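There are structures below to look over.
Values quoted throughout were computed directly from the atomic coordinates according to the rules given, and no laboratory measurement underlies them. Since the structure is predicted, the reported quantities are computational estimates derived from the model, not experimental observations. Cβ atoms are built from the backbone, for glycine too; each structure is taken alone.
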Structure P
Amino acid sequence: MEHQGTEQEILQEWLKGREIIYRLLARLYRESPGQDVIKALLAEDTLAQLAQGEANEESRRGCQMMDEELKSQKENLKAFEAKLRQDFTRLFVGPGGIKAPPWESVYRSRERLLFGEETLAVRKFYQSFGVSIKNLYREPDDHLSLELEFMSWLCARALEELPRGEWKLYLEGQKRFLREHLLEWVPAFTKDMENNAETAFFRGLASFTRGFLLQDLEEVQAVLDA
């Protein structure tokens, strides 16, 4: 029984850690990091700690790139925040040609259009777990920040269900969502980010995101197999 308790504690820590990482990534793709986020990352040494805990080399390198640039800009936070905002806008928002469009449908449809079949497939996946997005029909369901938020939510639900034994349902959902959605387009998207970002922060974020998702699928599969 003691061994089982220990196993459950390890699972709890693992799910909690993943929930936090997915939430952080969702936020970084939703809006350019303001001074509050930058200061929090610096104060808690978040990125350096993440780098230490990452098994994936690409993910670790990405964290280190982000961390090094943040720390080198400590004395010029206002100017650096503006530089990040400019890079974020160029990469993900526009106007003009968006360098790394943050929607699954753009990468997976031949016409590179929004609100296509892929968007509907993502919406259907959310709905199969009783989730719907706030700005339905005004905001594509397959924006990367929403897909990452959904993964964070699945981690939280698995954590809640851990004592009751239903947690594997949410872990299976994560495995399927990684395979059927995130890993079908994020590798190409993050390559576009790396090729077009003007800051080491966003190049590092691309590397961290891609490495983390690949490693996460391996870990989820290993836990399900165990």
Structure Q
Amino acid sequence: MLNPELDPLALGREFDCDQRLRINNLLEEPFAREVHNQLQSQLLFDNILFSQNRNIVLSDQELQGMAAAQREQLQGELLSLANRGIGFFYSGYRMESERITSAPAALQDLFELVRGGAMLDFVKEISGYSDLTGADGQFTRFSRGQYLTRHSDFVPEERRRLAYVVNFTPNWHPDWGGLLQFYHDNGIPRDAWEPRFNCLSLFDVRHVHAVTFVAPFAGAARYALTGWFHN
């Protein structure tokens, strides 16, 4: 599944420059295509959002079952928080132990690859973070109107070392939004990476970043596997 033509030494030199890099063609092409197909057609995502000072997970049925006034109030709260740089709203499927075997086969295979074995050794080699012991992850879908505001993933008690995003939407147009936007520590924007198909974005958890708002005219949803490598 992992592309055998990748050069860990060259990638390691690139990572050393800024503790972040993108790796194109991470996976063998047919497998990456199958992952996209299963994400698009076979996975039941939850709605994940920040409301009333806590993280909330709602099924599509729960969200659609709200009264119109309740949905309008929730949307107003989300927009008000986002206006102040707080919160998120996206769809996710967290690969926790009881849910792994419920996921489609290619998604199980991908997650097992990322959290151990060849992929873990590969990431340790290119990053120089030899103390990595495993990874967690969730499949994500950012549709029109969804976003993740500016933040850092540095949470010492959770032992996160590297954040990763593997994108799976072919032919994404950058005007659609959904960009992995990086910032300086003072909040000034640095640069943005488009969600390129079959591309791994890997970066130290201290990098401040966001996923920009997906435009109402976006022609597809932004699918990815994302999470953290831990020590």
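Taking mean count of other Cβ atoms within 10 Å over residues 14-21 from the coordinates of each of P, Q, which one would give 15.0?
Computing mean count of other Cβ atoms within 10 Å over residues 14-21 on every structure in P, Q gives 15.0 only for Q.
Using relative contact order in percent (Cα under 8 Å, 6 or more apart) as the calculated read-out, with 25 as its value, let me know the right label among P, Q.
Working through the options, I get structure Q.
As an exercise: helix-only ellipticity at 222 nm (-39500 (n - 2.57) for each DSSP H run of 4 or more, over all residues; to 500), calculated from one structure in P, Q, equals -23000. Which structure is it?
Derived from P, not from the others.
With Kirkwood radius over Cα pairs in Å, for residues 54-93 alone coming out at 11.1, pick the structure among P, Q it was computed from.
Comparing all candidates, it corresponds to Q.
Using distance in nm of label points 7 Å out along Cα→Cβ at positions 142 and 174 as the calculated read-out, with 1.4 as its value, let me know the right label among P, Q.
Attributed to the structure labelled Q.
Rank structures P, Q by distance in nm of label points 7 Å out along Cα→Cβ at positions 6 and 70 and report only the one at the top, that is, the highest.
Largest calculated value belongs to Q.
Given a value of 8, 32, 35, 20, 5, 0, 0 for P(r) over Cα pairs in 10 Å bins from 0, in percent, point me to the structure among P, Q it was derived from.
Corresponding structure: P.
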